[in-house]
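So, here come the structures, one by one.
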Structure I
C-alpha cells in the first residue's frame, strides 16, 4: 500500500510531515507562516514600532528557524501596511564568511578553532552586523536585481532626502563595511557616490596644486629656454618648490594610508584592501572627515557612533527601527555544534549596552545547551548582560495540545480542494484525540512530531497491500511505533546515538 494512496483517501494531497527543516519546508512557507505560532510568540515578536530584544533558548527541532521565518514574514507585512514606520531587518545567521576572514587575520599559532573564538569580541559582532546592514542598504540604493539581506525596498525618491552630511556618512560606512562581491569595490563605491550626487572635486585641491606647480615650473623653463635651470644651484631650488607644492598631497597620502591600514587590520571580518580604501577616504575634504568615527581601533565606541549614523540614514529613508535576527549559531564549521564553542562565540554579544541600544532590537534564537551556561555564570556576567531586561524565554517548550494544533493545521493545509480532513480521521476509534495529545507531549518538539508521524504512515502502509488496504491506523501500530521512536530519541538525548 502506498503512502500517497492512504493520504489521498482522506483528502490530503501531499504528505504534511515529509519535511523536517522549516528552511526547505513548502507546507510551512505556503500555509503556516502566518497562522501557526508558538504560545510565546507575542513576547518574542514584540512591537515593531518599538524594537526590543528577545532571548530564546530551544532544543533542536523546537521551531527556532521557523520562528525566524515567521518574524521575517510578519515584519514584511508590517512594512507594507505601515510604510511611514518601516523596520530594517538584518539577518545575522550565516557566520562562516565572517569567521573565515577573522581567522585569516590571526597568526598561524592562533588559528585553532578554540583560540580563534577566544579572540572574538563584541566589536567583531558589531562589525558583522554593520557589514550586513550596510551591504543590504547599498544593494537597494543601487537597485540590484538580487539584493542581499531581508530588508524591504528603498524607493528612489527617498534617497534624495539624504543631505550632504548623511551622504558622507553612508559613503564612509560603505567604504568600511560594504562587503558585496557583485562588483569591484572601487566601481561600486563610485556608483554609490554618483547615486547620492556627492561631489568630491574639492578634495583634489592638493593634487591640482602639485600638478599646477609642476606644469608652471617646467613650462616656464621651456618657454624661456633656461636650460641652465636644470643644473645646480637652480635645480635645487626647483626641487624645493616642487616638494613644497606636492607636500600637502604626500602628507594626505601618508596619513590616509595609515588610517586605511588601521581599518583593514581592525575590521577583522571585512574583505577590504588598504589602497582601495585609502583612495576612497581621500575623496573627502579634511573638514568633512577629520572628526568622523572610523573603526580603526579595537573598541566599541567608534562602532556605536557608526551604528547611530546608519540608524540616522535609515530613518531618513523611512526605516524607524532595526531588527537583528540571530539564528543557526551551532552551524558554523569552527563551532560544529560544540556548546563550549557556541558560548565563546556568542557571549561577547550579550552586552546590555548593545542589546538595549535605542531603536535596535535583537531576536536571538539559541540552542538549549547555552541555557546551561547561563545558569552557571557569575555576577559580573549578569551585570553586563542584564538578562532580566531581555525578554528571555528559558526553553521553547511545546505542550501536547500545541503540537496537536500544529499537526492539525498542517493536515488541513495539505487538503485537496473541497476536502476538510481531520487528524483523528487517520486513526481508528481507539486512538482518541486525548491519546494523541498525550503521545505528542512526549515528543516535545515539532521536528520529533513530524518524524514520528512520517514513520507511522510508512509503517502502516508497509503493513498492508494495495489489494487489501486499511484506511485507518490501529492503536497497536500507533503504540509500537511510538515506543520505538521514544526509545531511540532517549538514546540520542543521552549521547549514545546520532540523531
Structure II
C-alpha cells in the first residue's frame, strides 16, 4: 500500500491519461495478454459517454479506472456475451436513451489495493445511475479463481460457496459486498478468460429511486404531509353542524398543505344522541343512515380542499348486516371503501356488528397506503399482507375508552411500523358523550410512527399529539427513506423473512 498519500481525486477520463491507463490495464489483465483497450476505443467511449468514464488518481498518478455505457437493456438477451454488449468492442450499443448502466471495465492497480478505491468507483456509478434516472447497473463479473475448482464444482456451486464465504473470490466477494446480486451464469462471456473458464456472473444493482418516465403531468410525491385530527366528542344538533366541524378541520390541515386528513373511528357517534332512547343495537343502525351523505360531503371536501380524506369509520348496513367501514375520498374525485375485519367483543355483543371480508391497499398520488380500523391493527398478519402489496403508509383510525385500550393500539401500531418498514399514523377521539349509551368516555393520543433505524427518529416516533386534547397533528414523511431502509437498513425485516419455512397469504 502506498504511503504518504497527499490527495485522492476522482476525474473524468481523458486521452491524456491513456499512457498510464494502458500500463495499468496490462498489469491488471496479465493472464490475458493483449486484452487492454486501444486508444481509439477509449476515445470512442469518451466521445459517446464522457460521464461514464472515470479514473481515480493518487498524488496525480492513475490508481484505478471505471468504464461504462448505457444500454436499452431489454434489447439484449439475458445470455449475452461481452462482445455483443460492446458491439464488437466499438461501443455502438451505447444508447443515451437507454435504461441501464452497463459496466465495461473496472480495476485498481495492485499497489493501491486495500484503500477501498473500488468502492469509490462503484459509488460514483450508483450516483450517476440515480442522477440519470436509470433503473440499475449490470455487468458480467469475472470469477478468476474458478479454474482452481472447475474440476469439482459447477459455476453455480462455486458461486454458492463464495456467497457462504467457504471460498474466497476477490472479484465476486467485492461485488457482493457492494450490494450487487448475482442473477445469472453467463457462459462463453469473455473470450480468452481461461481463469474464469470463460464463465461470468451477471451482477445487478437496482436503483430504488428509479421512476419510469410517464406521459402524465402528475407524479407521485416523495415527501408526504400527514394531517391527523384528534377529534373532540361533543353533542351536535344535527348532521350539518357535525360536518361544519369536520370541514373546519379539513380546512385547517389543508392550510398546511397536507396530503392526507385522517379522522378517527366513529367520529360521528354524537349523532346517536337523538336516538338514545332506543336500544344500542337500534341506535347504531339509525346512525348508519347518515353514512352515504357523510361520504358524499367528504368527497366534495376532498376536491374543494385538494386533500385526500380518510374518513375514519362509520356504521354501514349492507345486505341487512351491520359493518364498521370507512372511505378514502381522494382529491381527484374518486373514492374507495375499507372494512373493519375484526370487530371487538363489545361491538359484536352490544351492536350486533359483523366483521368485514376485504383487505387491500389503495393507490394514491402519494404512494400506496393501507388502512386498518382500530382492533385490526392488533393482528400483525393484516399489515404484513398489505406490506407485501407495497404499502408505504398505514393509517389507523381508532376509538378507545381507557388508557389500557389505547396502549394496545399504540404499541401494536408502532410494532407494525418496525416490522413492515412503513410509516404508521393513528388518530383517535377524546372527551366524552354522556348522552350516548356505550360511548361514555374516550382516551387518545394521535401519533405518527416510523421504523427504527439511522434515518429515522431513534425512538420511532415522528410526531405525537397532546394526550386527550382536541387538536391537529401535522407531520412530513419521506418515502425515499423507506426504500433506503429496505435496501440498506441495519436490519431488513421484510427482506430477511424465512419464506423457506413459513408463508402468509390471503385466502
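Coordinate-derived values only; no laboratory data. Quantities reported herein were computed from a predicted structural model and do not represent experimental measurements. Cβ atoms are built from the backbone, for glycine too; each structure is taken alone.
When relative contact order in percent (Cα under 8 Å, 6 or more apart) is computed for each of I, II, which one produces 30?
I
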Discussion item. Quick check for you: by FRET efficiency 1/(1 + (r/R0)^6) of positions 146 and 306 (r between Cβ atoms, R0 = 25 Å, to 0.05), which of I, II is greatest?
Written reply: I
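Identify the structure, out of I, II, from whose coordinates distance in nm of label points 7 Å out along Cα→Cβ at positions 122 and 162 was calculated to give 1.2. Walk me through the numbers before you get to the answer.
Values: I: 2.9; II: 1.2.
The correct label is II.
Any idea which of I, II comes out highest on FRET efficiency 1/(1 + (r/R0)^6) of positions 74 and 418 (r between Cβ atoms, R0 = 41 Å, to 0.05)? Please report the intermediate quantities before stating the final value.
Values: I: 0.85; II: 0.65.
The maximum falls on structure I.
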Worksheet item: For which of the structures I, II does the calculation of helix-only ellipticity at 222 nm (-39500 (n - 2.57) for each DSSP H run of 4 or more, over all residues; to 500) return -8000?
Response: II
Fill in: distance in nm of label points 7 Å out along Cα→Cβ at positions 42 and 138 - highest-scoring structure of I, II
I
